[in-house]
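Please treat every number below as a calculation from the coordinates, not as lab data. As the structure is a computational prediction, the values presented were derived from the model and not from experiment. Cβ atoms are built from the backbone, for glycine too; each structure is taken alone.
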Structure 1
């Protein structure tokens, strides 16, 4: 029997997908483009539910499953546990699921403001559209997870990830680090656009937002989702 929390979360996802920022799902996915769905490599049950709801909504909007694939973020080479999660997700969604390996050569769509080359997973080269699905927020150390950070550093190669960490090293205050990391990740979307996002925060129950990538990310930032728990006074943030 589904847990009450899962049922409530599924309802929130469906509500967000029924009225996304920037127009209907049919408007967002008017062209059945080859679509990369970027998801958290450490996904749990909320991610499974969200990916199922998202892909079903995309199919109804006209994107065939055969034109979708999932990229799982990762900061190290995929181990057997992550490969097993990828196989499980492939069976659930009925589409290819690829675990990112930062040791593999990527492609460089552009450079950061400081001149550092942004080398990202080579699978993105084949994507005509990019979608992000997963939790979005910052931990107590100011490390941002999800949203544009799923792209950078989530799908970055080793040198790009190291350069990003070096640029943030002087920022020891968690809120300042989170703001800077989020800004850098958001800037990377100028080179690889995130066309659509389905994200949720750490609230109980989680707040869910869906729609055009940049509009969603800016709405999440304005709502306080990027404030580290200690700075925010509570991990949930505002809806």
Structure 2
């Protein structure tokens, strides 16, 4: 026998099946883009031609960082790249591609670490839990130095060689955008990011007075002039 009472229930269920996926979709938060360019003035007023070690980031943005991994290769008695940037909770890998020993280390506050001695093909790694600038050296070769920037949000990028940069998915609001370079220090610019628009920011960093200062080894002592590895 035909059950007329069951028909409305089937119709309700069918309509519910169409409605549920709509509510299940994640809400899209309004976000914009910050783009611009950085210049670096070196000694004698010369403009740097390679800005790829400049880091540009949004300061004070309340956006939770996600785990990320960067790589800093030890090869030819040098770190490559010279600068990497990761969010809090991010990991930097230190593969040794030389046939000799290296010992990457840092004594930068809460982000201090010591990779100990190893050579090719071993890979050491460290996970950074605190925001800040981390200066990295090799305990065997004093000419090796690098920098890890650890940020408290994921809104950062490294500039291109010509100094241009783009940071996407920035929540709408007012922020201070900063550019940093090892020789040029830091400069900031206030911006207002709209829901879906693009805002411009430009920076000029002054590296004309930068002086390289010799660093100590991981024990706080001068490096030996007798290189064993």
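Laid out as a table, the results:
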item: Computed 20.1 for mean count of other Cβ atoms within 10 Å over residues 65-72 - originating structure among 1, 2; result: 1
item: Mean count of other Cβ atoms within 10 Å over residues 41-48 - highest-scoring structure of 1, 2; result: 1
item: Test item: relative contact order in percent (Cα under 8 Å, 6 or more apart) calculated as 28, pick one of 1, 2; result: 2
item: Which entry (1, 2) yields the derived value 1.00 for FRET efficiency 1/(1 + (r/R0)^6) of positions 113 and 185 (r between Cβ atoms, R0 = 25 Å, to 0.05); result: 1
item: Origin of the value 0.9, where distance in nm of label points 7 Å out along Cα→Cβ at positions 137 and 201 was derived from one of 1, 2; result: 1
item: log10 I(q)/I(0) by the Debye sum over Cα atoms at q = 0.14, 0.26 Å⁻¹, for residues 121-176 alone from the coordinates reads -0.63, -1.19; which among 1, 2; result: 2
item: For 34 (percent of Cα pairs over 33 Å apart, calculated) the corresponding structure among 1, 2; result: 2
item: Label whose coordinates, when log10 I(q)/I(0) by the Debye sum over Cα atoms at q = 0.15, 0.18, 0.23, 0.24 Å⁻¹, for residues 89-192 alone is calculated, return -0.77, -0.99, -1.29, -1.34 (choices 1, 2); result: 2
item: If helix-only ellipticity at 222 nm (-39500 (n - 2.57) for each DSSP H run of 4 or more, over all residues; to 500) is computed and equals -3000, the structure in 1, 2; result: 2
item: Among 1, 2, which structure scores highest (criterion: distance in nm of label points 7 Å out along Cα→Cβ at positions 153 and 217); result: 2
